[in-house]
1. Which one of P, Q has relative contact order in percent (Cα under 8 Å, 6 or more apart), as calculated from the coordinates, equal to 12?
2. A value of -18500 was computed for helix-only ellipticity at 222 nm (-39500 (n - 2.57) for each DSSP H run of 4 or more, over all residues; to 500); which of P, Q is the source structure?
3. When you work out Kirkwood radius over Cα pairs in Å for each of the structures P, Q, which one comes out largest?
4. Can you say which of P, Q returns 14.9 when mean count of other Cβ atoms within 10 Å over residues 107-114 is computed?
Structure P
Amino acid sequence: MSDFWLYIKLGLEHVLDWNAYDHTLFIIALCASHTFKTWRRMLLHVTFFTLGHSVSLALATYKVVSVPSEYIEFLIPVTILATAVLSIVNALRGNLQNASIYFSVLTFFFGIIHGFGFAGYFNMINQGNVLVHLLEFALGIEIAQVIIALVVVLLGYIVQQFLKQRYWVMGISGLVLILAIPMLIENWIF
């Protein structure tokens, strides 16, 4: 039972670690356009991200797929920037729902990229039943992401008492862009 809490905690810390805030930035950009009315869709997007993250972590852990870390470290800020830009574009168009299956598939794919980024560390610490530990870790990730998503929606609700939703989405997504650009420059591979 102690392994259960260890891997849950590891998943929570993976997302909520302020020194590795890339995951948090992605979830903020992902959830910026959601409100309490669209919580189900938001939860679906967050879960698609967790599923993608878990799939790539499993593929890397079982040595089915190996991706050079420098590519992943470059692609992670690209996914953050792409999600923030998509949110801004949708806000400018007046389409704040991100409801299409396209967006869910994109979120899943971005989760795959983020999962490969953690695979090396997970392989170093994992002892025992890999599949069970992957599921426990995924649960920790999902819990942490839901916490961030709820904070984003709550802050959005408060801000939207004074500003229109589109300005909130553009503002918070713009902030995510500003914070992600140095990560992209630091990990530039070209």
Structure Q
Amino acid sequence: MLREGLRRSLTDLGYHIVGEARNGLEAVDLAAAIQPDVILMDVAMPELGGVEATKQIKDRLPGAHVVMLTMHADQEILAEAIRAGASGYLVKDCSTDEIASAIDSVVMGETALSPRLAATMLAEVRRQESSSQTERVITPREEEVLQLIADGCSTPEVAEQLFISQKTVKNHLASIYQKLDARDRTQAVLQAVRMGIVSIN
């Protein structure tokens, strides 16, 4: 029913439908035989899922444009689809006009996303940026001090290697303890290792 509705709507808008597949395996074989410009690919299909079918199609036809259709705005599936080579990703409750716009966009070399997916992705990017900024709590100089401490250097040795005074080293350490919520060097180093700030050789 979905395929029939899409075929009628897109045909009415002037698009030429060259083939239809009932599952992922058929889609791969049909795409290789017909070599269409754009493929509307369902994510959830029998025999072979849409993401894997897209990957196989892109391996055979690098120039084909695949627009994924899904029931849910799933970030993980979206990422997998993009890695597989999809140029567009729409949720099934989008309008025919949105599908048509996505087709036109991918043919022009652009990426097409449903507004809801774009908003979700933007929110995720902002969350990751916020998380990254939170994790980046110490300065590059403090990282150098902490790495030397992790390497087993004493305060005088850190001062000597960084060409700074011992008092400056102690000031850096005090700042590090506060930022990492640590009581001493050992806690600070362990916390920094967990956060990926320093490594222990």
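1. Checking each candidate, the match is Q.
2. The structure behind it is Q.
3. Q
4. Q
No value in this document is a laboratory result; all are computed from the given coordinates. Note that this is a predicted model, so its numbers are computed, not measured. Cβ atoms are built from the backbone, for glycine too; each structure is taken alone.
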